[in-house]
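Pasting the structures in now, so scroll down.
Derivation of every value follows stated rules applied to the coordinates shown; laboratory data play no part. This one's a predicted model, so the numbers in the text were calculated from it and none came from an experiment. Cβ atoms are built from the backbone, for glycine too; each structure is taken alone.
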Structure I
Amino acid sequence: MSIPKYIEYITYERKYSLHTQIAYSNDLLSFEQFCKDNFDDTDIDKAPYSYIRSWLVALVEKGKSNRTVNRKISVLRSYYNFLLRLEVIKTSPLRKHIPLKQSKKVQIPFSEKEMKELFEGDHFEDSYKGWLQRSVIELLYGTGMRRAELISLKQSDVSFDSKTIRVLGKRNKERIIPMLDSLHNSMKNFFSLAEQNSNYVLKGNFLQSEKGKNISENFVYKTVNDYIGIVSTKVKRSPHMLRHSFATHLLNKGANLNAVKELLGHASLAATQVYTHTSIDKMKQVYAQAHPRGTEK
């Protein structure tokens, strides 16, 4: 069985995040357990496509979405491609597999009005925790960084002199993001307050709790969900939606797609293009301005 070798490969050569490593390992072990329970076979390296098809059907019957099933099959495909390179197998059992059809979900970003109301309203407490929560949301919306990037952000990554933030993204790819004056001022206010806190660990992570502990994924999610809920009725209020809003608002204001790609840390334009949709109001405005009859009275 080559699962441990594969996990080493995606860890040290592909530089996948710890979250991805765990997810991939869980998917492979889940398939291995399925083969053991249903076919009395634990060697998934040589598993025929019939085993995979049975697993796929079982996942669907359990209520897993087509998107989730396709993601799990994608992990298997990557695993078998790895085995091909090692010459453990001669052909991949997934060579002729066709992914399940899945509907494209249109993610509606938070509006500029909602974000303005959040930051300009009296919603955050004037306390350490209040400034920490405000910093979480301002950093996500003001830079478009991912939740994991936010949590691992170091004090040395934030330069108040040059007004830039260095972000270490997926596969250890580094990018530099400029800070707007509003973000710069908020970060200075938070850091000034943090330096007065005897529990705050200097030269550590930039965002720490009042007790000097690194913030958790749950803290970030709850902060975003709670505060965005004050100004928005949208059901999905996750940290990723702030990244989505960051990119959408930039593009709506005429930002260059390549520039947004670099700010987001995407490897290709294809990943950035999902943010190119615009609101109905924006489309109406562009349509009215651009069409020959749009400006007629």
Structure II
Amino acid sequence: MMSAVFLDYDQAALDREYDNMKKVAEVATITAAWDDRGAEARRHLSCDLDLPYGDQARQTLDIFPTAKQGAPVLAFIHGGYWHRRDKSVGHFLAPAYVASEIHFVSIGYRLCPAVTLAEIVADIGQALAWLAVKAPEFGGDPSRLYLAGHSAGGHLTALMCGPAGRPDLLAGGCSISGLHDLRPIRLSFLNEVLNLDPAAVAAHSPLARLQAAPESLPDLPPLVLAVGDQEGPEYLRQRDDLAAALRARRRPALAVDVTGGNHFTALTAFADPTHPLAEAMLRLIFAPPPRVTAGAPVSS
């Protein structure tokens, strides 16, 4: 019998929980469809590609503007466990949001192991600061800057929307299949590439940073937390633990289940404006809940 390395999981079981490429047999078909739809979006929509927000090759972003001036901005962070894929992954999402008169932005960032997770977090903060300044130049309203991300991008979204990120720049966020507790990631096969140590886990886990924050939290943007109901118990726990922690602090968090969704089709749902996940994002943008400001009661 193998001993537990995290909760009740032994090493093999923990690795299986986070090995999405093996859990989803049709992953190649799903991601190929993303690529095809992304190429179609680039052909048919106005877009400004590879705009630098920093001086490194991957510190660029792509903007799909809508025609409306003063429109909200939705920035997206791709997944890939912080070491794979690139910002083109998000292009297939653009048509749904541009059609809703939202400027859509896909953010690129440097990848592990060439850089550390701390440097990736800094990239996202730098990109958001760039957008806050530059949004009026492409017709965006910097006071209505929203952030969404998938998987590792969901982690970065939740971190940016939390007390350790840039909540001052964001009007709301959506973490899809996000990784909010990095403890099991450090203990899994993924750490061969990521090289996380306990200090990095504590510094960059959205859940840990929220739990360690003082009782008087800053103003935090509302957060949608989505997961496919077929993703497995660890992904459900990742979502539910952060939702519970936010609600315990009386911060707005909406949990959305993608019925029948796996780790990859959960993101596909975000591109369908009739799906409850995309509907939740659109409601957040156009009918946002009131925000809780610093000094408000945080205990139930």
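A value of -0.31, -0.49, -1.18 was computed for log10 I(q)/I(0) by the Debye sum over Cα atoms at q = 0.08, 0.10, 0.15 Å⁻¹; which of I, II is the source structure? Comparing all candidates, it corresponds to II.
Which one of I, II has distance in nm of label points 7 Å out along Cα→Cβ at positions 122 and 146, as calculated from the coordinates, equal to 3.1? Answer for the origin of the read-out: II.
Computing helix-only ellipticity at 222 nm (-39500 (n - 2.57) for each DSSP H run of 4 or more, over all residues; to 500) gives -11000 for which of I, II? So the calculation was done on II.
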